[in-house]
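**Q** Structures for review follow.
What follows draws every value from the coordinates through simple rules; no lab data is involved. None of these values were measured; they are calculated from a predicted model. Cβ atoms are built from the backbone, for glycine too; each structure is taken alone.
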Structure 1
Amino acid sequence: MPIVFAQPVGQFPPSWTSPTETQGFRNTGQDSRDQFGFRLDVTSDNNRILVGTPDAWNGQPGLAHTFTRSGDVWTQEDELTASDGSGNDGFGGAVSISNDGTKAIVGAHDADKVYYFTRSGSVWTEQQIITGPGDNNFGYSVAISGDGNYMVIGEPLDDTGGFNAGRVHLYALVAGTWVFRQIKYMTGDGNNSNFGWSCSMSDDGFRFVASAQNDPANSQNGFAVVFHGNGTTWSENAKLNGYGESHTKHGFFVHMTGDGLNLVYGGILNDVHVGLQNVGAAYIYNYSGSWNLVQRIRAGDPQSDDDFGSCVWMSEDAQWVVAGAPREDTGGSGKGSAYVFKLDGTWSQVAKIQSTTATSFFGGAVIMSEGGEFILSASHSDAAPGGTVFYFKG
């Protein structure tokens, strides 16, 4: 059984004035350097999550865990492992789960592999290993479509378009087996673009967004690139970089809603605050015939080097966004925070969530349920206890 304990909350919006319960949980048998909570994903019914535990700093291959929710209590369901895992594979560094919670993919980028699992009852079983072409961080990012029939895999160190230019791979599930469909490059890629750094996919798999950390013309700018397709081929539809700000790292983390009509991405180096550096921002887009920037959002109490936007998540109803700032210093150096935004005509910050228990990097991974019912925010600190996922109920 996981360790469960009460967790105080910070400031909440009007709809969260009386949170019913808060909780922190960890995996069974946790080591102090597991990095539990490095990445998170949630099913469409909000009752099952997949947690990545890459264990990159402890000489282990890594793990992934599923947890299920009954009422307001999360309980560990199963532990997912790689059948051929070896030390420092980074298994669990990227995770994605289907809407119905029966299919999951887990990246092991240091092994250049992605693992496919299916669930029967409460037991998860490895079904297939997809192996990349070489030492290029294949599996650094992964996304499965909501229906579980398509997936996109990032390979940000591929050299085809230039040194570490990057690319993404598309697969379709055919008769229970993943079959390669297409490789996509970013238009105008070049040395150190790192395209494939982050990715997210629509429910039907016909749209996805992937990011490039750097613009060859401006090494710390970056892009989020949206592709539209039909399940067989996909084509670049739009290249997004906010208001064109430099030194922003547009697309550090990307998230698309299931309908493929809305997305948010983080830009952790955004410097628009006078006198501050590397504060970070997030960018919200909507599709209506074309992809349009709706708004740039930022923390209401910015500080230098907060890394705001390291992880971002939009609720499926496109009414809420949560953004992690894992190096925010309120309450302690690099302790971290998560910020909640609500759409009410325009996007406005309505809450700042903090943890008095997390030692560091709170907000390093975040997810939000549809309708803003709850938020999960992880602290995958390397300090004991090796990471915790915190549950905040509205």
Structure 2
Amino acid sequence: MSRTFDLALLGFLPYFAGFCAQLNSNTREIVVSTHNFDFFGHIESRMSLLTLDSVRNFLEQQVRPAAQAIDGSADALRQALHGLIDLGAMSLRRPMDFGGPAWPEADFRSFQELISRYSGALAFLQTQHQSAVSLISKSKSETIKACYLPNAHRKDGLIGIGFSQLRRPGPPSLRATEAQGGYQIDGHLPWATGWTMFPHLLIGAELPDRRAVFGVVPFENRTGIQFSEPMRLAAMEAAQTVEGEFDGWFLSKDDVVDIKPAEWIHRNDMINIALQGFFALGCARAGLDIVKERLLRKPSDAISHAYDMLLEEVSACRAQMTSQLDGQPEETTTAKLRTRAWAIDLAVRCAHAAVTVSAGAANSVNHPAQRVLREAIVFTVSAQTQPIMEATLDRLTRPASQF
């Protein structure tokens, strides 16, 4: 069913989780549709006191024992994702006006490291939606925020992202052309994660003047949108990553989240240089957990020494990264790039240590060390820019005396 409200009522919409608002361009009225309305469930979500400890308990009890299954099965990963939803952990950066919990930056960093420690696939999948929620929260459109944010903690409110192609040089692969009432979208979307798990997708398409239109489209096959079968990947295949082809898809202005200036994504990447590094640190901890388990089973001075040294280095890297994110004025972009490269290097070295202490068993595709090493590959290249690649290569080729 639907009802029509005056624009003055728009401010009340965030408090109704099942409402989706659309602006009628002719009458300037808000058309609000109700679907799966769950008022008390929404209030409970807003009032729940989600903590890092409750997240850690869930990951320890539900995700860690199933980490191998989650890595290899889309169904197992979907179940783990639904566990995060039930916990109330899938809209952590959502403003309180739309249900919260609006976690502070420091807690969100810790969450990133924590979840990637227990399951790289789950970390990679959920961050797609968390990123979409963060972008929509910053939109100037109250209509789009009222439509998507109140429901962002629910299964039917999950949103994937598809705009990594904006980082690529050369002609745009996904193009936007102004049309009456919105934009026409054409071209190739090379990467979108969460097929069959996220009902919506936030894409970025480049205009002729190089600005980028960000808008929400259905994450399913429609006339004008066709998605591929899930890709075969060396790591995190269960997250169901696909390609998309757009042929004359009409993106209504009511579905536009933002229009970003040219080169916006590169400037945004420079801001988030260190932030993305917490996933790599979580991966490093995953490797060290395997080392520690081996040490407890069969004590060894060599393994104990390696574990202590690597754990100390992870702690030092985290402290440096946190200092940089907290805005220390003396920290330059170059320093942040070096710290990001350090975190990447640690993820790979700790995973390699896990393989080393696991001996030949690590060669099994079902061994945790094998999984963590493959996850380190993803966290090496995830959100990689040219400067991050160069910083990583510089670290990998520096003499040991310079570390």
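**Q** If FRET efficiency 1/(1 + (r/R0)^6) of positions 122 and 282 (r between Cβ atoms, R0 = 41 Å, to 0.05) computes to 1.00, which of 1, 2 did it come from? Present the calculation step by step, with values, prior to reporting the outcome.
**A** Numbers: 1: 0.70; 2: 1.00.
It must be structure 2, since only it matches.
**Q** Also: For helix-only ellipticity at 222 nm (-39500 (n - 2.57) for each DSSP H run of 4 or more, over all residues; to 500), the calculated result is -14500, so let me know which of 1, 2 that is. Don't jump to the answer; show the numbers that get you there.
**A** Details: 1: 0; 2: -14500.
The correct label is 2.
**Q** Hey, another quick one. State the single structure among 1, 2 that was used to calculate percent of Cα pairs over 36 Å apart, giving 14.
**A** 1
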